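Input: structures, listed below.
Read-outs: derived from the displayed coordinates by stated rules, not from any lab. Keep in mind that what you see is a predicted model, and the values were worked out from it rather than measured. Cβ atoms are built from the backbone, for glycine too; each structure is taken alone.
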Structure I
Amino acid sequence: MGVAIRTAGDGDRELIVRLLDEAFQDDPVSGWVFPGEEYRRTTHHRLMAAFTDVVLAEGRVDLAEDGSACALWLSVPAHDPAHGGEQPESDEFARMRRTVDPENERVELIGRLTAGIHPAGRAHEYLWMIGVAPGRQGEGLGTALIGSVLDRCDRDGLAAYLEASSERSVRLYRRLGFEPAREPLALPDGPHMWPMWREPRTTG
């Protein structure tokens with residue numbers, strides 16, 4: 001059975017934030033940024049809101065029609081100075097920290113660390129986040145959302161990139177054609193993130 005997918009708009013913001021907040025409550029990286037269950041449940045949604053605002057403004061959010069899953073994508077042009085080794089404008093991550101949780105340096109650090117490992121040079125589609133409602137995981141929703149963009153990447157000869165936040169998701173992304181882009185990123189006193197790159201597949 002196919003998954004009906006549409007492009008989200010500003011009117012979907014609250015739904016997307018709620019979906020990401022619920023989907024990532026038990027994620028290892030979210031647990032590192034916001035340690036402690038109660039703290040995470042009361043603060044984590046602010047970071048998801050900040051991410052959602054960036055992608056609604058600069059990228060695209062694909063949303064399952066029934067609101068059960070979403071994927072946040074940014075199109076990164078070749079030699080984009082905002083990604084891949086070179087740091088974005090100096091106060092971008094500090095500004096996000098002030099907005100989300102001023103006393104939490106990890107909100108700023110996670111942005112700086114992932115920007116520092118982002119591949120430079122080639123245009124690609126960047127899967128920033130994908131969230132599936134906890135009660136709907138394992139139904140293939142995430143695969144359907146990612147697959148719709150990867151099909152376009154293959155048609156256009158465009159690569160794709162992401163950072164996996166768990167070994168389970170690494171296995172999923174490998175099945176979709178992603179391979180490790182470099183050594184895992186070890187967060188200070190925390191879990192690993194796995195940068196993964198996918199070359200476009202040619203047909204015929």
Structure II
Amino acid sequence: MDNSKIKTYFDRLAAEWDLHSGDHSETIGLIFDSLGSIKGKDVLDVACGTGVLIPEYWKREAGSLDCIDLSEGMLQRAKEKYGVLPVRFLLGDAQTYPFEKQYDLIMVYNAFPHFTDPFALVKNAARHLKDGGIFAIAHSMSREELNRVHCPDNIVSCMLMPMEELTALVSTELTVTEAISNEQMYLLVARKEEKR
């Protein structure tokens with residue numbers, strides 16, 4: 001995979017992306033319920049796309065929200081939809097981006113197979129989490145369904161790894177507290193241990 005091809009692909013689809021996204025509100029609710037309260041918390045939405053989760057963060061009273069995406073087209077669409085809200089939009093690669101702050105929650109929703117270096121993403125997320133902060137990788141469909149949709153062309157996405165493999169990867173940096181892979185969702189939640 002190549003970041004420039006991924007960026008071009010999502011830039012091209014941004015204008016019509018929401019027309020084909022479907023309604024996953026029930027699963028999104030379950031995902032957020034598993035994270036605990038985010039009221040007053042500093043949140044980073046990684047690969048935010050057109051901002052599908054932005055209303056959920058505000059409904060749950062996040063304290064601050066930064067959204068990052070590699071695609072200018074996707075970010076522009078998110079700004080058009082939610083630019084009136086106090087959201088900071090960042091253009092860049094979350095695998096290497098030098099974020100200026102640390103977060104209570106870093107969420108990667110429906111985007112994990114599009115990262116060229118998953119370990120770099122996990123390391124950078126861990127570096128920018130507050131002690132006790134949460135890192136979540138979530139998909140609102142099963143691994144099998146997602147892999148059927150993506151079909152491994154290795155151009156803009158790779159296959160979503162088995163949960164055991166993801167758990168081992170994330171465990172190198174963080175403590176995994178929940179791992180679910182079923183017909184409704186694929187969800188890993190991990191915590192940065194507090195320094196003593």
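Ranked by distance in nm of label points 7 Å out along Cα→Cβ at positions 79 and 135, structures I, II are led by I, which has the greatest value. Each of structures I, II was scored by mean count of other Cβ atoms within 10 Å over residues 103-110; the highest score is held by II.
Computing helix-only ellipticity at 222 nm (-39500 (n - 2.57) for each DSSP H run of 4 or more, over all residues; to 500) across structures I, II gives -9500 for structure II.
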